[in-house]
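Laboratory data are not the source of any read-out in this text; all were calculated from the coordinates shown. All values derive from a computational prediction rather than experimental measurement. Cβ atoms are built from the backbone, for glycine too; each structure is taken alone.
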Structure P
Amino acid sequence: WNGSATPDVFATKVKYAFGVRAKAHTQQLNQTTTLDIYVPEYWRKGLVRNVDSDENYHSLETAISEASNGDALQIWPGFYPEMVDIDKPLVITGNSTTDVLLKGTGDDYVIDIDADSVTIRNLTVLDGRGLYLDKLSNDVTLEWLVIHNSSIHGIYAFQNENLAFSNLTVTNSSEQGIVFYKTASSVVSDCAVSNSGGSGIQFDSAESVELHRITLTGNGGSGIRLDTSDSISVRDSIIRDNAQGSWEILSTTTDGLVLDNISLSGRELIQLDDNEQAHLSNLTLEITQFLGTAIKLVESDSNTLRDVLVSTMADSGSGIILDDSSDNLLINCTVNDVHYEAFYFRNSANDNTLLD
């Protein structure tokens, strides 16, 4: 308005919409029209819908608190600066890992699971202390998650059974990518762990855990580290270029380890220390750094190595070393182009059998 006593009048049309798949509303305004537009809080701060009760919330924490056992919560696109505790069986589904970002706001777990039969899928967890499965939280399913930039471990599973993890991407954790402590009877598939400060995946006192189609790269410790764990299997996986000072796979005081159809590359690839009844088969091992070693058994008896191929891109390296290890069976193991020993049995390595 230019101050004129007879100003020009222009009609104004307002078109607005909010909500998911909402229809647009149109309102024609003139000098006598007043229009108030109210946008519910959950559309400005995010929306969590309880699919079973049809209630809407702007806070995931509030939605969890007011949910009943077994309810399904749907998280719409948004940025959620929250730390949540899940204390009841729920199914929590985000719109996608790109659109739903759950960001830690302090030095605590972004998601703390303290209940059985929890499912979480299709979202990203940022910062904080990652995701924690509390003691005896069993039958938990995690799928299609991104967990990034945890100040400690990406995922820590503490004394749980019947876990199902699939299609997880865990990156930039300050310590280990995923820790299984006293975990039993669980399956992990189609997951990638990279750029952790420590090991990619660590097992401690775990039993009967299966890994399928796992990719571990660029971690500060071993790709996989096992300590006092039994009947762990790793199949159809890629493990490469983890810390130069660590073994790509390091297994200590562990029985019944299965490694099958795995591609490993790096400096030092596999060490079994005080292992029994391990079965290593269909392995492609490439030494890519100076003074590397493909496989080393230390005080490890009654293990089987079958269909193992070792090659090197470095100027020097060793193939398969058995140190104070007895009653092991090596079948169709091929070592090419190493500078030092292809096979080296030393320090009371007795009664081992090498077959072509």
Structure Q
Amino acid sequence: MGARVIKIERPGVGDFARAYDTRVNGMASHFVWVNRSKESLALDLKNPSHLKALKKILSTADVMIQNLAPGATSRLGLGHDDLIKLNPSIISCDISGYGSSGPYQKKKAYDLLVQSEVGLLSVNGTEEEPAKVGVSIADIAAGMYAYTNILTALFERPKTGKGKHIDISMLESIAEWVGFPMYYAYGGQSGPARAGAAHATIYPYGPFEAGGNESVMLGIQNEREWLILCRDVLENETLATDDRFSTTSLRSKNRVELSSIICDKFKQFSAAQVIEKLDKARIANAKVNDMDGLWNHDQLQARDRWVQVDTEAGPIPALLPPGTKDSKHARMDQVPTVGQHTQDILHEFDITLED
């Protein structure tokens, strides 16, 4: 969106996410992913001079976002009630595990812990073992709700002339995203069974083995598509009206038998041939890719979604944000080093730090 973002980091070590791994030319994959185009300002907030500097910057800021441990901002004098005395129009957004009230208010939280707390692990994984989602979904959900709430507050502010306090809970954010399994378990009913990479209730909707030990993902959403799959791909039209498979719920109930039938057919062909047949029949399908498949995905390359972003270790490829037409319409600036912009920012705000 082009906003100027100043990231406050610990002097010397910076954000602890910088030390998660060294997979990107010696830099941490997680940090590289979420920190391009930000300015890094190194401040020790336990130092009164540094804290005073931050407050001066916040006195003219539009938005402050923080995800410190519960209660930390209030102890530093950076809670919303403190900030509006400095800047009545500031929008402050607190992101925490469980929100600013309630019995979990002071409980520390990380992504996987919130996934577990919200029940996500109960519906993810296999029958034998639960599994976490492979990306930081609770962090991402909280960030998205922070983003939309901040945009709303920015649109409201010209009308009210006032700032706003936004309280984002990771638990509430991801709870909204698990609405389907939550309502599936409505009234004390059991939740969706863990079904690995397959859908828990819609079937066939998941991976099926093809020749050469490859797999193809396909999805059938209605009876029309089920008939087409049976007739044009499986070449067994009578299967469409088989009493075991005549409805979505029956297909899900008898998925072991149906999977065997589908795989027996698919194993006669390579994954590419199966996908070709599914495409010809207009049955939704996908390759079962790994990360190398994503890096080299022909659709992303055809749409020219890759650009180069500078880092301390040299340029690296990065995806344009969804919805942006090209690099002219998106900020794709450098991933900063720790404190890279400290002196420039201090000079801009006429601040001198004391030891």
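Check the numbers for relative contact order in percent (Cα under 8 Å, 6 or more apart) across P, Q and tell me which is largest. Don't skip to the end; give the middle numbers.
Details: P: 6; Q: 19.
Between P, Q, the highest calculated value is found for Q.
For mean count of other Cβ atoms within 10 Å over residues 178-185, which of P, Q scores largest? Mind showing how you got there, number by number?
On the way: P: 22.6; Q: 14.4.
Ranking P, Q on mean count of other Cβ atoms within 10 Å over residues 178-185, first place is P.
Assign the value 27, 41, 20, 8, 3, 0, calculated as P(r) over Cα pairs in 20 Å bins from 0, in percent, to the correct structure from P, Q. Kindly include the intermediate steps, with their values, before the conclusion.
Numbers: P: 27, 41, 20, 8, 3, 0; Q: 22, 48, 25, 5, 0.
Here the read-out was taken from P.
Quick check: -1000 is what I get for helix-only ellipticity at 222 nm (-39500 (n - 2.57) for each DSSP H run of 4 or more, over all residues; to 500), calculated from one of P, Q. Which structure matches? Don't skip to the answer; put the middle values down first.
Working: P: -1000; Q: -9500.
Clearly, the read-out refers to P.
If FRET efficiency 1/(1 + (r/R0)^6) of positions 138 and 338 (r between Cβ atoms, R0 = 30 Å, to 0.05) computes to 0.05, which of P, Q did it come from? Before the final figure, lay out each step's value.
Numbers: P: 0.05; Q: 0.70.
Label of the source structure: P.
Quick check for you: by percent of Cα pairs over 18 Å apart, for residues 98-185 alone, which of P, Q is greatest? Numbers along the way, then the final one.
Details: P: 36; Q: 52.
Answer by largest value of percent of Cα pairs over 18 Å apart, for residues 98-185 alone: Q.
Please state which of the structures P, Q yields 3.7 when distance in nm of label points 7 Å out along Cα→Cβ at positions 170 and 258 is computed from it.
Details: P: 2.2; Q: 3.7.
Derived from the structure labelled Q.
Using the calculated result 3.7 for mean projected area of the Cα convex hull in nm², for residues 154-225 alone, pick out the matching structure from P, Q. Intermediate values should be presented prior to the final figure.
Details: P: 3.7; Q: 10.2.
Comparing all candidates, it corresponds to P.
If you rank structures P, Q by FRET efficiency 1/(1 + (r/R0)^6) of positions 146 and 250 (r between Cβ atoms, R0 = 35 Å, to 0.05), which sits at the top with the largest value?
Numbers: P: 0.85; Q: 0.20.
Comparing P, Q by FRET efficiency 1/(1 + (r/R0)^6) of positions 146 and 250 (r between Cβ atoms, R0 = 35 Å, to 0.05), the maximum is at P.
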